[in-house]
Structure formats: structure tokens, C-alpha cells
Structure P
């Protein structure tokens, strides 16, 4: 069954693409979720207009994210954690801790945006990348200090 996509669908296509999918997938997922419509001339014309509006909104969103990334680069946040005398933490500092600390400073970041390679288990300064979008990234300094 051919479907005209109204939104970007991962691993399927972008707005305005006409894709071939199974009838059940179209009826049970794409049509009820308003992700796709039948490809007729009226729908194609409407989707082209939606595509232009989406491109405009996406450009504004990317510009805002670039501004946030520029402000966030080099920003420093401090997290207090319990540690022994050698500087090893009794637990660890993970993505959620960093996201909470950034949110407290006015940078609302979701934990999945924090690109931490492994949980932090020692007292020190760490450079942590924050992935705001696919191609927009900022780096913040995270200081882990004793509580």
C-alpha cells in the first residue's frame, strides 16, 4: 500500500515521501497516528505546504539550540557526592545527576542528552558532552566534590 508521509518517520521516510508499506502497518499505525495519508493530489498539495512550515519551524529550533549550545559550552556545574579519603565515590554520578544539576542552573537537559561514557566514580573535574540535537553538541565541566 502506498502512503504519503505527513511527518518524518524513522527508518521509513521524510515528510512528503510516498512509501510502500504493508496495509496493516498503514491502517494500524500510520493513519491513526496522523503520520501518513493516502497519496492523492489534494493531500500532496497540503503536505507540500506542511513540509515548508516544518522546514521553517525546524530552522528556528536549530537556531535556538545553537544559541543554547554556545552559552552552555564551557559552563561549569558542581555536584556533591559522598567519597572516601582516596577520592572514590560511595556511589556514582550518572546522567540523571548531571541533568538535574544543569536544570537547577537554568539549562533544561534530559538525561538521555548527556553523553557520559561511563558513570563517574571519583572526585575530579570532568568534561561531559551534551548532545542537544543530532549535529549540535555542547561540552560542560562537571566538578565532583566531596559532600
Structure Q
């Protein structure tokens, strides 16, 4: 059987990963015994690929810093959610007047203070935008 160099190059990734059958392993090994130049080249190439695949050493305090940053973001997110809800509900405050055990007048305060309504709506919108920004930042891919 005539095996060419191209066939061995096609089979070599399977050989390296350990997924090749025993017959394929012996075929590749026999060919590499005959072609020492190709054997050296593939040995160097596989060593370079292995060195590139080794993960970098991370600093030991990285995990603690990540945990602290995540806690800080979650705390900020909770505060922003609370303020967003509060600022959204303030314009819905109401005024009621009672006479003789009955409600004689009822109206929302935004009727009397439209300027402040705009401020509270803007503050609520800012809080919710910041909340959603943090939520997007905390989302993992």
C-alpha cells in the first residue's frame, strides 16, 4: 500500500488527539519512522500547539476581586431598583379630604405640581437605565 505524505498530514491530528484507530496509529508511526524530517517537523509543531493551549497562571487574588466587584454591582443594582420604584411612585401620591366620614375630594398631587412630576419621572428613568446597564454587565455569555 502506497501512503503519501499528504495522507499522513491529514491523519496526524487524529493521531495526536488519540481518536485514531490502532491501525491508523501504527500506519502513522511506521511512516514517521521512515520520514524523520516530517517526524521532527510534526513533533515541533505539536509541541508549539501544546504550549499555546496551556492556560496562563492567573493571580491568586483575582477570584476575590471578582467576587467583591460582583457584590458591589449587585448592591448598586438593588439600590437603583429601589430608587427607580420610589421615584416612579412619588408622582402617584394622592390627596384626600374627609368630611363626615366620607371622602369629599380626591386627586393626585401631580395635578398640583407638574414641574416636580417631570423631575421624578426623569430620576426614575435614570435609575432604571442604570439598573438595566448593570444587569446587562452582570449577564454572562
Structure R
């Protein structure tokens, strides 16, 4: 009987150990599950952080592109303004040159007219003098006749 009690005690102890082993296995599975959950949670967190960083980089690149585009637009506008200013200066210079040429031509024309008039006056000087003499002679004759 003592042997059966020992056997019963041994079996009871064995069942306690088996139950304890089962409990440890269950605890180990729970711990593994908890560790897996924590790992997944950390991976998710890392993924989100990486996505945020990538988003920040993309935004920064986009802002830099906008700034670069604005600089290019400003440079193009400045070049266009310079081009317009050069064209305006050339147009103004052309108009001034045309005005100068017109003035010179008018002065030449006036000078030519004055020379021609002076030449005609010189050529007609003899005729004018003759005409004056003739008028004076006629006046003298008229005066002498009126005295007679």
C-alpha cells in the first residue's frame, strides 16, 4: 500500500510537473506573442517614421523646385526687361538719328535755296540797277516836264 501511495504521490507530482510544464509552455507562447506584437508595433512605428521622413524629403524637394522655378522665372523676366529696354534704346536712337538727318537735310535745302536766291539776286542785280536807273530817269523826266 505504501508503494501505491508512493505511486499515487509520484503520479500526482508528475501531473503537477506536467501541468507546470504546460503552464510554462502557455506562458512562453504568451510571451512570444507579446514579443511578436511589440516587434510588429516597433516595425510599424519605424515604417511610419520612415514614411514621414520620405514625405518631408519630398516636400523639401518640391519646395526647392518651386524656389528654383521662381528664380528661373525671375531671371527670364529680367532678361526680357533688359531686351525690351535695349529695343527701346535702339528705337529711340533710330528716331534721334532720323530727326538729325531730317534736320541736316532741311538745313541743306534751306542753304541751297538761300544760295540759289543769292545767285538769282546777283544775276538780277544788273537788271535791278537798270530798273532803278530807268525809274529815276523817268521820274526826272516827269519832274522836268512838270517844271516846264
State the single structure among P, Q, R that was used to calculate helix-only ellipticity at 222 nm (-39500 (n - 2.57) for each DSSP H run of 4 or more, over all residues; to 500), giving -23500. Q
Out of P, Q, R, which structure matches 2.46 when Cα Rg over 2.2 N^0.38 Å, for residues 18-89 alone is calculated? Q
Which structure, out of P, Q, R, was Cα extents along the principal axes in Å derived from, given a value of 209, 25, 7? R
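Since every read-out is calculated from the coordinates, none of them should be taken as a lab result. This one's a predicted model, so the numbers in the text were calculated from it and none came from an experiment.
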